[in-house]
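See the structures that follow.
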Structure 1
Amino acid sequence: MNEALVKKQLEKMRDDWDQRARENARYYVNTGKTAWTDDEFFASGEQVVAEEILTDMGNICQGKAPSEMRVLEIGCGAGRVTRALARLFGEVHAVDVSGEMIRQAGEALKDHRNVFLYQNNGQDLAVVPDLEFDFAFSSIVFQHIPSRAIIENYVREVHRLLRRGGLFKFQVQGSTDIEEQPHDTWLGVAFSEQQAKEMALRCGFDPRYQYGAGGQYFTLWFFKR
């Protein structure tokens with residue numbers, strides 16, 4: 001790992017996402033609209049949970065009641081999906097590299113006592129309490145990270161916090177024909193099926209399922225061994 005390059009990438013990720021959050025946080029979280037009402041914005045988060053979580057409860061809960069589960073979200077942005085997760089699960093801990101995103105999420109979720117928000121450094125989960133998590137989730141986040149090393153470090157950190165057998169469900173950019181730009185914090189870096197599998201195995205996960213290889217939303221199911 002080129003530590004100097006990674007440091008510059010992390011600084012740019014933080015600065016770029018702070019700027020995007022100040023400009024129009026909700027648009028950059030979900031580019032479907034430029035002007036979101038509160039109801040519309042958080043309804044779009046409920047839709048993500050309906051499509052990605054509620055259809056997959058067997059893999060996610062593994063017999064445990066959702067209300068008894070502690071979950072981790074990476075890249076919470078302005079709290080769009082976080083609020084929907086908090087309505088389903090007992091406890092939600094969420095991180096984002098942008099302090100401004102975390103501020104806005106905190107305002108939106110201030111009445112949700114089971115939500116804990118942290119600004120992290122963009123590559124690890126050191127700010128999260130050393131607790132055992134039942135499930136980890138990330139939606140449309142890693143597609144924006146311009147470094148496989150940073151993404152792999154996140155995966156390794158999730159492994160550290162996740163209980164044995166627990167699932168980390170997330171997406172990466174799968175369009176491997178895009179040109180790699182090490183400082184592009186919007187387009188990010190792509191993974192092939194083989195690269196995703198090798199990353200899982202290096203980080204102690206069983207890469208059991210996948211969907212969308214070759215596309216923008218390459219979804220991965222990594223179960224902790």
Structure 2
Amino acid sequence: MGFTMLKISDIQVVYNQTPVLDRFNLDISAGEIVGILGPSGCGKSTLLRAIAGFVEIAKGEICLNNDCLASCQCTVPPEKRGVGMVFQDNALFPHLSVAQNIGFGLNKLNKVERNARVAELIELIQLQGMHDRYPHELSGGQQQRVALARALAPRPSLILFDEPFSNLDTTLSEHLAVEIRQLLKQQNTAAILVTHTFREAQLMCDRYGTLESCLLGEWQQAA
């Protein structure tokens with residue numbers, strides 16, 4: 001598959017002295033999209049939160065581009081990990097326009113560079129002419145694309161999707177799964193999709209499996 005961009009080695013996450021994840025391993029190559037399925041409460045979202053830095057790991061190591069993000073010896077704060085995240089509810093700022101939402105995390109760029117990056121992403125997600133609209137003026141699918149553009153804006157190596165289509169109807173969710181896969185591939189951005197729907201994983205991912213089968217190294221290749 002090429003260069004191993006994300007390497008998760010024997011991690012353990014503990015809540016109230018009970019392991020939620022235990023001895024979990026995962027390697028993801030640059031530009032690869034991986035799906036992880038399973039019922040609510042099995043640890044899927046916990047895995048994403050550990051990668052993003054929102055929860056600490058008790059054992060093991062998480063490395064991105066050969067840099068340690070988390071271990072017993074190191075913990076990189078979430079904002080410095082170079083990891084984007086798209087949440088279930090989009091988490092768009094209601095008081096900010098489309099352009100402002102997309103450009104929110106681009107404070108290190110000057111105004112010209114920021115405006116150019118925002119314009120590039122608005123074209124990428126095909127929302128030209130909507131840069132001044134607010135989230136409540138967009139459809140669910142359009143809001144999801146804005147959330148993706150905001151995650152892509154800082155050019156992360158990896159984007160984490162936590163059941164991003166769960167609030168959408170089946171037809172729209174399947175359409176967006178295909179569309180978002182194409183956008184990620186255009187940007188050569190790796191991703192992990194957490195979902196409870198096999199069809200979404202099949203449409204969006206290069207390989208996928210349940211959390212239990214992932215622990216055993218058993219994956220399904222998408223058609």
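In terms of distance in nm of label points 7 Å out along Cα→Cβ at positions 44 and 92, which of structures 1, 2 is highest? Don't jump to the answer; show the numbers that get you there.
Working: 1: 1.6; 2: 2.4.
That would be structure 2.
If you rank structures 1, 2 by distance in nm of label points 7 Å out along Cα→Cβ at positions 108 and 212, which sits at the top with the largest value? Don't jump to the answer; show the numbers that get you there.
Numbers: 1: 1.8; 2: 4.2.
Top value of distance in nm of label points 7 Å out along Cα→Cβ at positions 108 and 212 goes to structure 2.
A value of 26 was computed for relative contact order in percent (Cα under 8 Å, 6 or more apart); which of 1, 2 is the source structure?
Only structure 2 yields this read-out.
Quick check on the output: -12500 is helix-only ellipticity at 222 nm (-39500 (n - 2.57) for each DSSP H run of 4 or more, over all residues; to 500), derived from one of 1, 2. Which one produced it? Please list the in-between numbers first.
Details: 1: -12500; 2: -9500.
Structure of origin is 1.
Have a look at 1, 2 and say which one yields 2.4 for distance in nm of label points 7 Å out along Cα→Cβ at positions 68 and 204, as calculated.
Values: 1: 2.4; 2: 3.2.
Traced to structure 1.
Once FRET efficiency 1/(1 + (r/R0)^6) of positions 116 and 164 (r between Cβ atoms, R0 = 25 Å, to 0.05) is calculated for all of 1, 2, which comes out largest? Can you show the working numbers first?
On the way: 1: 0.65; 2: 0.40.
Max of FRET efficiency 1/(1 + (r/R0)^6) of positions 116 and 164 (r between Cβ atoms, R0 = 25 Å, to 0.05): 1.
Looking at structures 1, 2, which one was mean count of other Cβ atoms within 10 Å over residues 12-19 calculated from, given that it came out as 11.8?
2
Match the computed value 29, 20, 16 of semi-axes √(5λ) of the Cα gyration tensor in Å to one of the structures 1, 2, and report its label. Please list the in-between numbers first.
Working: 1: 23, 22, 17; 2: 29, 20, 16.
Among 1, 2, the structure yielding 29, 20, 16 for semi-axes √(5λ) of the Cα gyration tensor in Å is 2.
When you work out FRET efficiency 1/(1 + (r/R0)^6) of positions 4 and 52 (r between Cβ atoms, R0 = 41 Å, to 0.05) for each of the structures 1, 2, which one comes out largest? Before the final figure, lay out the partial values.
On the way: 1: 0.70; 2: 1.00.
Between 1, 2, the highest calculated value is found for 2.
The numbers here are math on the coordinates, done by the rules we state, and not lab data. From a predicted model like this one, the values you see are computed outputs, not experimental measurements. Cβ atoms are built from the backbone, for glycine too; each structure is taken alone.
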